[in-house]
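The structures come next, written out as structure tokens.
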Structure 1
Amino acid sequence: MKYVQANGEGSWRSLTKNAGLLRCWKSCRLRWINYLKPDMKRGNFTEEEEKPLLTCIHPWEI
């Protein structure tokens, strides 16, 4: 996480070289996005978040 905070989220190719990881840049990027990113909101939608989504769906699709 320190590397991403220092170098930003756009330097995934250099991460594997500089950190000495035996993984490809793509797997590091996906790990960050899906599990490690601190501002990623997880959990269920709130009612306020659900309302605009439901207005986009036709009633017969629910």
Structure 2
Amino acid sequence: MTLQTFNALVLRQGENKKTLAAVEQLNLSDLPEGEVLVAVDYSTINYKDALAVTGKAKIVR
């Protein structure tokens, strides 16, 4: 990982509308224009985000 890349939890909708989750290395250039960058050393996942990863709750649009 370089100063221009970061790890992100990415959710995608697969076959049969099943939620697929993966940690992917993205580039800063992948971010939309006008986004704010925050330096983070450690993080956790909150309750609603954890539900979104399971695909069982209708949280992700």
Structure 3
Amino acid sequence: LSLLTGSEKVRRLNGKHYNNQKLFEIVDLMKEKQVPLYVYFSFNLPGEDDKAFRQTLRV
């Protein structure tokens, strides 16, 4: 699962149109079904600033 970033704004700027709530719903469903889960993040994305980076760390 490629989260990309914790910032919904930066995610939209990079062509990903899902919000954090939807992402957590998917993660919960995968855990419930015992599907192995690996999450990937990207850093230094276009539009990412210090605030967006910190949002990613919190997720």
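None of the figures in this text is laboratory data; all of them are computed from the coordinates on show. From a predicted model like this one, the values you see are computed outputs, not experimental measurements. Cβ atoms are built from the backbone, for glycine too; each structure is taken alone.
When distance in nm of label points 7 Å out along Cα→Cβ at positions 17 and 41 is computed for each of 1, 2, 3, which one produces 2.6? That value comes from structure 3. For which of 1, 2, 3 does Cα Rg over 2.2 N^0.38 Å, calculated from the coordinates, equal 1.14? Checking each candidate, the match is 3.
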